[in-house]
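Readers should treat all values here as calculations from the given coordinates under stated rules, not as data from a laboratory. Nothing here was measured: the structure is a model prediction, and the numbers come from that model. Cβ atoms are built from the backbone, for glycine too; each structure is taken alone.
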Structure P
Amino acid sequence: MVQVRVYRISSVTEPTSGLPAKQVELVEVKQRSVQGYGAGDEGRMVQNMVNQLQSMGLVPQIREMVFPKVTMVLTESEYDMLGLRLDVNDGYELEIKNGAMSLKKSTEGI
């Protein structure tokens with residue numbers, strides 16, 4: 001099972017039929033581990049400097065890393081058959097097992 005979130009939903013034309021469709025992009029979400037800057041006083045000093053730069057907005061705070069996982073192009077009827085109303089930034093649990101993909105609303109905060 002993989003934690004994913006809806007990264008983007010775009011209106012497109014389905015390439016084979018020409019029907020209106022939605023392109024749904026899911027990305028894997030991995031929590032970023034705490035980055036160590038070394039042990040001792042030097043490491044603490046570097047960590048404090050980075051924290052100060054981040055609080056001033058000069059260095060971005062990266063809380064999570066995203067990795068492209070699944071891109072689906074669904075016609076309106078296929079989207080309805082999915083049975084889920086997907087919204088950007090909603091979190092889901094993606095399970096791929098025995099040739100089938102299962103997508104269900106995540107119970108964890110993403």
Structure Q
Amino acid sequence: MSTPQIDQLLVQRTSLLEELSTLSHLIHGSWFERYAICSRPNCACHSGKRHGPRYCLVIHEEGRQRQKYVPNAQVPAAKDGVEQYHRLQEIVEEITRINLALIKEKAYEES
């Protein structure tokens with residue numbers, strides 16, 4: 001691999017590392033909407049029109065999976081946090097690919 005290609009990889013890695021600092025609201029979890037049936041026997045939810053959606057995040061807390069209710073006003077922020085976490089995973093994979101290429105070319109120590 002030539003020096004310009006190595007320089008390009010280093011620039012890409014620096015850019016990705018800078019992007020990491022913008023992911024300050026990330027949430028490590030999954031997003032889902034829940035629809036429920038209540039206990040009132042004559043409610044419309046028993047004939048198909050369920051209550052909801054109620055918004056939840058599934059996170060891991062103290063080694064266990066937990067569901068956290070998200071108020072309607074916070075739905076956009078919670079969704080953005082989950083999207084930021086997915087972007088974090090993409091960035092880590094890309095940095096790993098770059099670092100492996102640099103190791104292969106023995107340019108890792110120089111960077």
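Among P, Q, considering only relative contact order in percent (Cα under 8 Å, 6 or more apart), which has the greatest calculated value?
Values: P: 35; Q: 30.
Top value of relative contact order in percent (Cα under 8 Å, 6 or more apart), among P, Q, belongs to structure P.
Can you rank P, Q by mean count of other Cβ atoms within 10 Å over residues 9-16 and just name the one with the largest value? Show your work: numbers first, answer last.
On the way: P: 11.2; Q: 14.6.
Largest one: structure Q.
Identify which of structures P, Q gives the largest calculated value of distance in nm of label points 7 Å out along Cα→Cβ at positions 81 and 97. Before the final figure, lay out the partial values.
Numbers: P: 2.3; Q: 2.9.
Going through P, Q one by one, distance in nm of label points 7 Å out along Cα→Cβ at positions 81 and 97 is largest in Q.
Figure out for me which of the structures P, Q the number -6500 belongs to, where helix-only ellipticity at 222 nm (-39500 (n - 2.57) for each DSSP H run of 4 or more, over all residues; to 500) was derived from the coordinates. Intermediate values should be presented prior to the final figure.
Values: P: -6500; Q: -15500.
This value belongs to structure P.
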